[in-house]
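Structures follow.
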Structure I
């Protein structure tokens, strides 16, 4: 495997997607009510996002567009700001 800019974007996308999944999975609702719809949305997001690093590291994901990496990075910042709450509330 060669180290080039495309591979760096690909690996960055995989790491960012993994971090998003970790942040969503570590959300603690404390005294909030359980909301099945938002739990399902969070589960779907985690399944979709965890497929990115798996496909990258298996070799099935060839190209990561810069805009995709930037959007995933912004999503990571939003999830960190909301502490993993998929509804966006703190």
Structure II
């Protein structure tokens, strides 16, 4: 028994919709990646304006990891107490 034209049409439509959904999912992933890294230019610009003494790679990574995990506002708030030193 041959496939009915309606069934074939439905399958073709499903394939097109799945491809469109895959494209949407990819765009969503790219947008999420961009949001996760949106603060980098602001931070780098701020770092360009201040003198930074020698810094170990592990310390730099710890600072970056803290910002990634807790957010810039929490890290900045935690550092406010050090500003008076």
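Upon calculation of FRET efficiency 1/(1 + (r/R0)^6) of positions 15 and 71 (r between Cβ atoms, R0 = 35 Å, to 0.05) from the atomic coordinates, which of the structures I, II produces 0.25?
Source structure for this number: II.
When FRET efficiency 1/(1 + (r/R0)^6) of positions 23 and 63 (r between Cβ atoms, R0 = 25 Å, to 0.05) is calculated, the result is 0.50; to which of the structures I, II does this value belong?
Attributed to the structure labelled I.
Here's something else I'd like to know. Could you tell me which structure in I, II was used to calculate helix-only ellipticity at 222 nm (-39500 (n - 2.57) for each DSSP H run of 4 or more, over all residues; to 500) as -25000? Display every interim value, and only then the final one.
Numbers: I: -23000; II: -25000.
Source structure for this number: II.
Here's a follow-up. If Cα Rg over 2.2 N^0.38 Å comes out at 2.06 when worked out from the coordinates, which of I, II was used? Spell out each step's value before the answer.
Numbers: I: 1.19; II: 2.06.
The read-out was computed on structure II.
Laboratory data are not the source of any read-out in this text; all were calculated from the coordinates shown. Computed from a prediction, not measured in an experiment: that's the story for all the values here. Cβ atoms are built from the backbone, for glycine too; each structure is taken alone.
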